[in-house]
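Values quoted throughout were computed directly from the atomic coordinates according to the rules given, and no laboratory measurement underlies them. The model shown is predicted, which means the values in this text are computed figures rather than measured ones. Cβ atoms are built from the backbone, for glycine too; each structure is taken alone.
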Structure 1
Amino acid sequence: MDIKFSQCFIAVDDHDKALAFYRDILGLEVRNDVGFENMRWVTVGPPSQPDVNIVLEPPLADPNASPADKQAMAELLAKGLLRGVIFTTDDCDATFEHIRAAGGDVLQEPMDQHYGVRDCAFRDPAGNMIRFNQPRKP
């Protein structure tokens, strides 16, 4: 059995702001942009990994959701308590400086972690934590 990672989903409350971050700052390519019933899904991914996709989705992709459920999801998103993504980079410090210079919301400056990576963290425009790590050489 051969299993490969294909997609992950990140909730965003403003797709245009999300695209400014994921496409314009991180350099991910837009692979799909679909609307349905006042909702939108945008698929992005690294050019070097055509089989890996990140779907930027509405916080609650259910047109029949109650106002209370929509409010609860919006509050979780605003607090950064929903999903996140960890990217690998070959130069954590340069990646950090690039994103910070572009106005990224810094959560953690680059630091060496005891589990073998150097990493940093940002919040995307919706509040999701996005980490970038670089494997440390032994």
Structure 2
Amino acid sequence: MEQRVSLITLGVPDMEMAAAFYEALGWQRAESPDGVIAFDLISQTLGLYPLAALAAETGLAEAELGTGAVTLSHNTRSKEDVAALLAAAEAAGAEVLKPAQDVFWGGHHGYFRSPDGHIWEIAFNPFSELAANGAFCWNGY
């Protein structure tokens, strides 16, 4: 298996509500077949999929799926961008779990929970500058 993630699929109870949240953050939908809403990212795609259908595909009950102990992270180009993006997420309907603040390893971050329960970290990592196209690499490019 190659060391990469191609598609991140979020099981959501209300596809249009979830899509509206990401669109309120400035994301644009990619063309997609019925039943899937997709947002192309840099080198990956975020897919929204009905929670009930995801449960059926995996053979698990919806209650077993939950949202899992996973966070999605979005790195920013500056420390100041963290608070601005947390505010934008809150304005779009997210719950801010942790306001923007310095973190012990030298970065700056905060967390929000999307309306459908998925947890996002918004972070600035001074040791991992983003590439010109926004791509992230753990120790920078």
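Data overview
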quantity: When distance in nm of label points 7 Å out along Cα→Cβ at positions 20 and 124 is computed for each of 1, 2, the largest belongs to; calculated: 2
quantity: Structure from which 19.6 was derived, mean count of other Cβ atoms within 10 Å over residues 52-59, options 1, 2; calculated: 1
quantity: Origin of the value 0.7, where distance in nm of label points 7 Å out along Cα→Cβ at positions 12 and 28 was derived from one of 1, 2; calculated: 1
